[in-house]
Structure P
């Protein structure tokens with residue numbers, strides 16, 4: 001039976017990923033390559049000089065990911081919150097400022113994979129904090145903040161199930 005539930009979870013994650021815009025899907029795959037060290041993002045994703053510069057900036061912004069993975073605070077205590085939520089908000093603000101993530105669902109999908117399932121309780125607050133920063137254009141800020149559902153913002157608990165689907169670059173075949 002565990003195999004069936006694992007397969008169901010993977011299919012649900014694939015469906016969720018398919019519901020994101022093409023730009024969100026591309027950004028998530030690129031971000032996972034950078035954040036998890038899966039591929040050389042410059043070779044795989046840089047099509048222009050601007051994308052090359054954006055990837056370089058993303059590598060710098062993502063330097064705190066390892067520290068964040070290693071220091072996820074317990075959701076019941078107050079120890080370590082300042083440094084954790086501050087760093088998480090800074091990285092999240094970078095991603096939201098790129099204007100490729102359209103809402104909380106894509107943000108959560110990405111960060112569950114970049115950091116781990118244990119980060120789930122912290123994602124609504126980091127998303128709100130990052131989306132409300134003055135670095136985010138006001139109209140965009142409104143769209144982002146409205147994308148966080150009441151259910152996600154007030155969830156009484158979070159699943160500790162690890163993500164099973166990690167989307168990767170798919171090379172197009174020459175016709």
Structure Q
């Protein structure tokens with residue numbers, strides 16, 4: 001097993017995917033500094049940047065589009081408490097851009113995830129074999145990441161993601 005604090009950027013991670021890139025998000029609140037201005041504006045006005053060509057979205061949209069163009073399936077599942085936190089509603093308000101880029105997104109109400117064995121942290125799983133752990137502080141600020149290629153750990157993440165994905169509601173059908 002290799003576990004390392006040396007974490008590639010998301011461009012390297014997704015550019016290296018050959019078949020699949022799946023992301024499981026399990027927090028109700030994130031305190032990502034780059035999102036703070038947009039989140040504050042959304043809280044004040046209800047308006048969210050949804051232009052895929054905007055400075056905020058451009059990098060991600062281009063990355064996902066080129067990943068999907070190679071035939072890689074990109075999926076994101078969000079386990080959420082209901083009613084949704086302000087941050088989860090903010091994420092939902094921008095999810096259309098992720099879908100436009102090529103991601104598939106599903107939401108699972110937390111109460112329906114109680115009997116699923118879940119890892120302790122959000123993660124990306126690349127090609128069912130490489131895990132990128134996303135660590136956050138108590139207030140949701142990014143606290144670094146780790147990479148892991150342990151087959152048992154990858155299998156746990158694949159199983160957890162699969163169970164969540166199977167129960168979750170596609171974005172187009174999700175009603176918060």
Next item on the list: Can you spot which of P, Q the value -11000 was calculated from, given it is helix-only ellipticity at 222 nm (-39500 (n - 2.57) for each DSSP H run of 4 or more, over all residues; to 500)?
Entry: Q
Check: For structures P, Q, which has the highest computed value of relative contact order in percent (Cα under 8 Å, 6 or more apart)?
Finding: Q
Notebook entry, point to check: Between structures P, Q, where is mean projected area of the Cα convex hull in nm² highest?
Noted result: P
Next item on the list: Looking at distance in nm of label points 7 Å out along Cα→Cβ at positions 53 and 77, point out which structure of P, Q has the largest value.
Entry: P
Notebook entry, point to check: From which structure (P, Q) was distance in nm of label points 7 Å out along Cα→Cβ at positions 45 and 69 calculated, if the value obtained is 3.2?
Noted result: Q
Notebook entry, point to check: Can you tell which of P, Q yields 2.0 when distance in nm of label points 7 Å out along Cα→Cβ at positions 29 and 61 is derived from it?
Noted result: P
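We did not get these values from a lab; they are worked out from the coordinates using the rules stated. Since we're looking at a predicted model, the values are computed, not measured. Cβ atoms are built from the backbone, for glycine too; each structure is taken alone.
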